[in-house]
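What follows is a group of structures, each given as structure tokens.
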Structure P
Amino acid sequence: MLDFAMIARRLRKAGRELTLRNAQPDISVLIEYVGLHRLPGVNVMPAPAPA
């Protein structure tokens with residue numbers, strides 16, 4: 001998670017954003033737990049619901 005935060009910071013400084021798509025459920029919970037989804041320039045797109 002620290003690596004994601006550092007990458008997001010570097011991208012934000014360059015005027016870009018980090019988008020995380022279709023993370024596994026356990027990883028999504030961890031992202032929310034540590035607050036990574038609240039950082040500026042970070043977009044978290046949930047995995048689609050199973051059909």
Structure Q
Amino acid sequence: MALRGSISAEHGIGQLKREEMALYKTPQELDVMRRVKQALDPLGVMNPGKVL
């Protein structure tokens with residue numbers, strides 16, 4: 001965070017950093033991420049429990 005890096009990677013965010021994301025992303029950004037996941041995977045079968 002001090003070096004202004006990004007928390008995300010090309011494979012997304014895992015369960016260990018879910019809570020930490022609030023330090024890096026605005027509530028609006030987190031909402032968009034949840035909506036994209038919901039739109040692409042409405043049944044939650046792809047990578048269950050993961051953010052995106």
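Tabulated values for the structure
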{"quantity": "Structure (P, Q) behind the derived value 3.4 of mean projected area of the Cα convex hull in nm²", "calculated": "P"}
{"quantity": "Structure (P, Q) behind the derived value 48 of relative contact order in percent (Cα under 8 Å, 6 or more apart)", "calculated": "Q"}
{"quantity": "Structure responsible for -10000, with helix-only ellipticity at 222 nm (-39500 (n - 2.57) for each DSSP H run of 4 or more, over all residues; to 500) calculated and labels P, Q on offer", "calculated": "Q"}
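The numbers here are math on the coordinates, done by the rules we state, and not lab data. Model, not experiment: these values are computed from the prediction.
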